[in-house]
1. From I, II, which structure was FRET efficiency 1/(1 + (r/R0)^6) of positions 96 and 160 (r between Cβ atoms, R0 = 30 Å, to 0.05) = 0.15 calculated on?
2. Determine which structure produced the value -10500 for helix-only ellipticity at 222 nm (-39500 (n - 2.57) for each DSSP H run of 4 or more, over all residues; to 500), calculated from the coordinates; the candidates are I, II.
3. Which structure, out of I, II, was relative contact order in percent (Cα under 8 Å, 6 or more apart) calculated from, if the result is 21?
4. Here distance in nm of label points 7 Å out along Cα→Cβ at positions 16 and 120 was calculated and came to 1.9; which of the structures I, II was it taken from?
5. Identify which of structures I, II gives the largest calculated value of percent of Cα pairs over 24 Å apart.
Structure I
Amino acid sequence: MMSQVDKILRYIKENPSSSSKDVYDGLGLDIGYATLKRILSKLMVDGLVVSKGKLKGTKYFISPSYELLYPIEVAEYFKYEVDERQILGRFNLELISGVLSKIQIFTEAEERYLQSLQEKFKDNIEHLSNVEYNKELERLAIDLSWKSSQIEGNTYSLLETERLLKEKETAAGKPKDDATMLLNHKEAINFIVAHPDYVVPLLNSRIEDIHSILIKDLGVDRNIRQRRVGISGTNYVPLDNEHQIRDALNEMCKLVNNKESVFEKALIALALLSYIQPFVDGNKRTARIISNAILIAHGYCPLSFRTVDSIEYKKAMLLFYEQNNISALKDMFKEQYKFAVNTYF
């Protein structure tokens, strides 16, 4: 059943330039007029609705960021099989310059919440010795290497990953590529920790460098792909022209560099690198490391993604591919930032 908020949003979308009285009378909701006004105010704060005019002349419109930010029920969305879902089948050329560059992904309340966690992180590390700090960073790096690899189908357990990365002991019966993937992750993390300014500003060449570390000895092509690539579980088709891919990456880098919020920078890189799919393979791995590199470069707590369910992560990404909706990925990002601050350091 559609909620009252959904009904209000649908009405405004179908009847732009409506007044609050128009919405109230048009929907006949079982709520008071004052309650409707409070809901409209909340929708404006959340970036889903915008208004023009003042007082009784106020008119409401769906925000340009509505499709990007509107919370979609993930389980409900994926009740439909891949061929049954109505999706944006091809890369949206307007997404970066036409939408993401003009809005704030996190609401003011979300920014305050994340900044409060960041302050807690800063306070925590001020009380750590260099030895203690490096020990915690090592623990996070192992967790990140494990989870980022697991999302891609790696079969190592967390304990096996720890033995491999600390003692170079491979797990019996596991594919050689699984160990290589994990070792590459650790090397990439070590690199961004040792060179914290490497992604400031973010450049295509720096993204390619990180990708090269992550796919070393895995039989994956380096550099920007020159052919079409398919993504399992979706009918979304990324760009297949090398020049367009490079242009999209340039636009993404410009957007990340211009954003003031470090949290937006990190989330945009996480989402768009996966969406653009600039490489034949290793795109989501590269996105997670670049996102963390941005956080580290600005003195923010990195994410391990340790408690993320691999299937839910993939669903959040598919939702972004198919609907350009970032709500599920944003919620996951916030949850993982809270987890990282409260778990490490």
Structure II
Amino acid sequence: MNNPQLIIDLHSHLLPEHIPDMGLAGFPVLTGKGEERDITVDGKFFRRIGRTSYDMTHRIEAYEHHGVQVQVVCTVPVMFSYHLPAEPASRMARFLNDHIAEQQRRWPDRVISLGTLPLQDTELAINEAEHCVHDLGLPGIQIGSNVNHRNLDDPELFEVFAACQDLGLAVLVHPWNMMGKEFMPDYWLPWLVGMPAELSRAICSMIFGGVLERLPDLRVCFAHGGGSFPFTIGRIEHGFKMRPDLVATRNEVNPREYIGRFWVDSVTHDPRALTYLVEVMGEDKVALGTDYPFPLGEQEPGSAIRAINPTPELAEKLFWKNTLSFLNLPPDRFVLAA
């Protein structure tokens, strides 16, 4: 197929080059002075990152090499800091949001930025959401798939989602703090098994908890292809029908009815899975995502979509139209390449 005129990566991660030490246990810090830096938490190694994690000029060049013009950037989930005291976590969120918004201001034709919220405190989270919109001009936020093991149907989190709907903020849900990780110490299983389960947990919580029903204008996208949800919707719907006494306790609407109400990205790592994902979720609700620049991400942005040989019309939707729809940005927000 011919390359589409515009490609936008909905799901990528960015860190500041320098992160202040908050002086509290449990806050991630960056160490090192070369091109590679280490993220450490309480002195323990978490992840090594390279220039593509913090150098925007380098990132833009790297994306251009793959024919991608625009990147949607959000923080690395380890920076959510939900488990830490609310006030310093709020200060960290403000620092991260101001930094990531500066990237959008500096490269308006190349970068769209998503903020982060201190979700352990409802009032502070709503205040930061307002800052993201009114002061920073951000079109959305990224949140974790649970908040200190509270599912996304939690009543206090509902207040935050309601504020996001009122503010017009899109919500990207990213897997984090994977359930059962203490029982999966080997083989990288929290990332290989836990992450797909986390996304299904998040989607089912928002459906069965009535969040999507009560907030019909809330725009939500689930990363990593929606995890295992699209591939187990048959089982989920069957359980809803057979045991409504257990499943439909807060919402009596069939979960399949919500397909088409939210977006997912394309991170599946399998062309057959991506073809199925588009078939199940709908051509208008799947958008290019890469999880760039991490190892589990798509190493050649856009390659999975190209591998399914989409029609020109579908390619436009997957490569850029669906992302702009999710973020409620106008179709002419970016000048199309010649």
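Only the coordinates and a few stated rules stand behind these numbers; no lab work does. Predicted, not measured: the structure shown is a model, and the values here were computed from it. Cβ atoms are built from the backbone, for glycine too; each structure is taken alone.
1. Values: I: 0.15; II: 0.95.
Structure I accounts for this read-out.
2. Only structure II yields this read-out.
3. Attributed to the structure labelled I.
4. II
5. Sorting by percent of Cα pairs over 24 Å apart in descending order puts I first.
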